[in-house]
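Pasting the structures in now, so scroll down.
Read-outs throughout are calculated quantities, based only on the coordinates presented, and are distinct from any laboratory measurement. It should be emphasised that the depicted structure is a prediction, and the values quoted were computed from it without experimental measurement. Cβ atoms are built from the backbone, for glycine too; each structure is taken alone.
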Structure 1
Amino acid sequence: MNEALAFDHVHLISRDARATADWYREIFGGEITAVQENLRGAPQIDVRVGGATIVIRGRRPGEDPAQTKSMQHFDGYSSHEEWGIDHFGLKYRGDLRAYCAKLKQKGVAFSVEPWEFKPGFVLCYVTAPDGVSIELIQVAD
C-alpha cells in the first residue's frame with residue numbers, strides 16, 4: 001500500500017458548470033468551496049460532497065466534448081459501452097431506498113433503480129448532469 005497517495009478529486013467537464021455545481025449542492029447537500037469564473041477560458045467550480053471534491057469545469061473555447069452515455073441496466077447488471085471512467089460511487093449510511101424516494105421527489109432520474117446486489121448490499125445509479133453516472137451504495141454494517 002502506498003500511503004503517500006490519497007484520493008483528491010473527480011474532475012467533470014460540463015455544458016453549464018454553474019447549473020451542474022448547483023445540482024450537486026441541491027441534490028447531495030454539497031458545498032461550493034471555490035469558484036473561478038475564467039480559468040483558461042472556462043469557469044471552474046469545486047463542490048465538496050461526502051468529504052470528496054468534485055471539480056466541475058465548463059467548456060473551453062474551441063472544445064467540443066463528446067456526450068457521455070449514462071449507465072444502463074440489464075438483468076440486474078449495469079452496462080456501459082465506452083472505455084474509461086464508467087461512474088463514481090458514493091456510500092450512503094442509512095436506508096438507501098428511502099433516500100432514493102426523496103431524490104425522486106426532487107426530480108432525480110435513475111438509470112438503475114435501487115436493488116439488492118447481494119444480501120445487505122443495495123445499490124443504484126443516478127443520472128447526473130452531462131450524462132455522468134453516480135452509483136449510490138448501501139452496505140450493511
Structure 2
Amino acid sequence: MQAGDVPLLGQLLYRLNVNRFTVRMMARGHVYSDTAWLAGERLAQKMKVVAPPGARHASIRFVSGLLDPMPDRAAFIATAQRAVAPILVIYGAATPPKSKAEIEALALLPHVRLVVLPSGKLALHEEFPAAVAEEVRSFLGEASGSVK
C-alpha cells in the first residue's frame with residue numbers, strides 16, 4: 001500500500017502537494033508554455049478535478065507511473081512497432097526533456113509521423129487546440145487519401 005492510500009495520511013499528503021500554488025507551479029514548469037495560461041476560471045476548473053473525495057488515488061497513480069501499461073521504453077517501442085496503422089505524434093518545441101526523449105525514440109519507427117509545434121509543453125492540446133486539430137485533420141486526410 002502506498003502512503004497516499006492510507007486514510008488521513010494520504011489525504012494530508014495530497015492536500016500538501018495539490019493546492020493552487022503547487023498546481024500553478026507544476027503547470028508553469030512542464031505543462032503549459034504560457035505561464036499565465038492557467039489562471040482565473042481555467043485554474044478554478046482544474047482545482048475542481050483534484051477536489052472530489054478519492055481524487056488522490058488516480059492522481060498518485062498517474063504521477064508515479066502506475067497507470068502506465070508500459071514498464072519501460074523497450075516495451076513502449078515494441079508495442080508501437082506492432083501497430084498496423086500510421087501513428088501521428090504532435091509535441092511542442094518546449095516539451096520537457098524526458099518526454100521529448102520518449103517521443104524521439106518513437107519517431108525512429110518508419111510509420112510514425114512527427115509534428116513539432118513552435119510552442120507548447122505537455123498540454124499543447126489545451127493551450128493550442130486549433131494547431132493540434134489542424135495537424136490531426138491533415139494526418140487523417142492523408143491517411144484516407146482525401147487531403148483538404
- Winner on mean count of other Cβ atoms within 10 Å over residues 54-61 once structures 1, 2 are ranked, highest first: 1
- Assign the value 5.1, calculated as distance in nm of label points 7 Å out along Cα→Cβ at positions 6 and 118, to the correct structure from 1, 2. 2
- -4500 is what came out when helix-only ellipticity at 222 nm (-39500 (n - 2.57) for each DSSP H run of 4 or more, over all residues; to 500) was calculated for one structure; which of 1, 2 is it? 1
- Where is percent of Cα pairs over 18 Å apart largest, in which of 1, 2? 2
